[in-house]
1. Out of P, Q, which structure matches 11.3 when mean projected area of the Cα convex hull in nm² is calculated?
2. Which of P, Q yields -25000 for helix-only ellipticity at 222 nm (-39500 (n - 2.57) for each DSSP H run of 4 or more, over all residues; to 500), as computed?
3. Suppose relative contact order in percent (Cα under 8 Å, 6 or more apart) works out to 20; of P, Q, which structure was it derived from?
4. Ranked by distance in nm of label points 7 Å out along Cα→Cβ at positions 8 and 128, which of P, Q sits at the highest value?
5. Ranked by mean count of other Cβ atoms within 10 Å over residues 24-31, which of P, Q sits at the highest value?
Structure P
C-alpha cells in the first residue's frame, strides 16, 4: 500500500541537506585520505563512496536511536530512507569529480581539488533535491524517518 502526499520543496531541501551532510563528510574524508596516500582514482573513489554511505546512514541512525528504535529496526529504516538519496548524490558528485579535468589528480593544496570537490557536492545537492521531493511525496525516504521524530 503506497502513501502519497505532496512534499514541499522545503521538506525536500531539509532531507537533501541531511543527506549532503553525511555524504560530504565521507566524500571529503575519502578523497583527502586517498589523495594524501597517493592512491589511484578507483581506490580513492571506492573509499570516498564507502565513507559517504557510512556517514550518511550514521547520521540517520543517530536520530532513530535517539527516538529509541531498536538497532535492527533503526538500520532497516535508515537503509530504506537513505539509500536512493545517497546513491544519486554519490553518482553525481563523483561523476563531476571525474569530469573536471585534473581534479582527481590535483594536490590537496590545490584550488582545483577543493573547488571541484565543493562544486561536485553542490551539483549533487541540486540533482538530488527533486529526487528526494519525489520520494518523500510517495511517503518514502525521509518521510519514514520523520515518523520517529518527536
Structure Q
C-alpha cells in the first residue's frame, strides 16, 4: 500500500474519531505528497524513497520548530509541533541508535576504502543513501568526521 493511500485511510479515521490534531498532521503530510507529485517532471506515483524523503524533511522541520518554540517559551506552539511530529514518526522507519549508526558508518567506510577526512564526500554519499530515513543527517555527518579523523 502506498503512503498516500495509507494517509487517506488515516484521514478518514481521524475525521470519524474527531481527532483534530491528528487530522491536521495527516493533511499536512498529504499536502506535501500532492506537491511532490505535481512538481514539474515528477512521476504520477512517488516511489518509496521519495515518500521517505518527504517524511524525513517534514520531521526535521517539526523538530527545528519545536526547538525554537521551546527556546522562546511557547509551550502552546511546541505542543502542536510535537503532536505533528509524533504522527509523522508513525510513518517513518524506526530510527537507529547512535551505536547502530556508528557501526553502519564504519562498515561503509570500509566498503568505500576511505582512510582520511578528504574521503568524507565519498562516505557521506554512500552513508546518506544507505541510512536514509533511519538516521539523522547531522548525526551521520558527525560520526563520519569522528571515524575518519582517527
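1. Q
2. Traced to structure Q.
3. Of the structures listed, the value fits Q.
4. Comparing P, Q by distance in nm of label points 7 Å out along Cα→Cβ at positions 8 and 128, the maximum is at Q.
5. P
Here, each number is a calculation from the coordinates, and none is a lab measurement. Predicted, not measured: the structure shown is a model, and the values here were computed from it. Cβ atoms are built from the backbone, for glycine too; each structure is taken alone.
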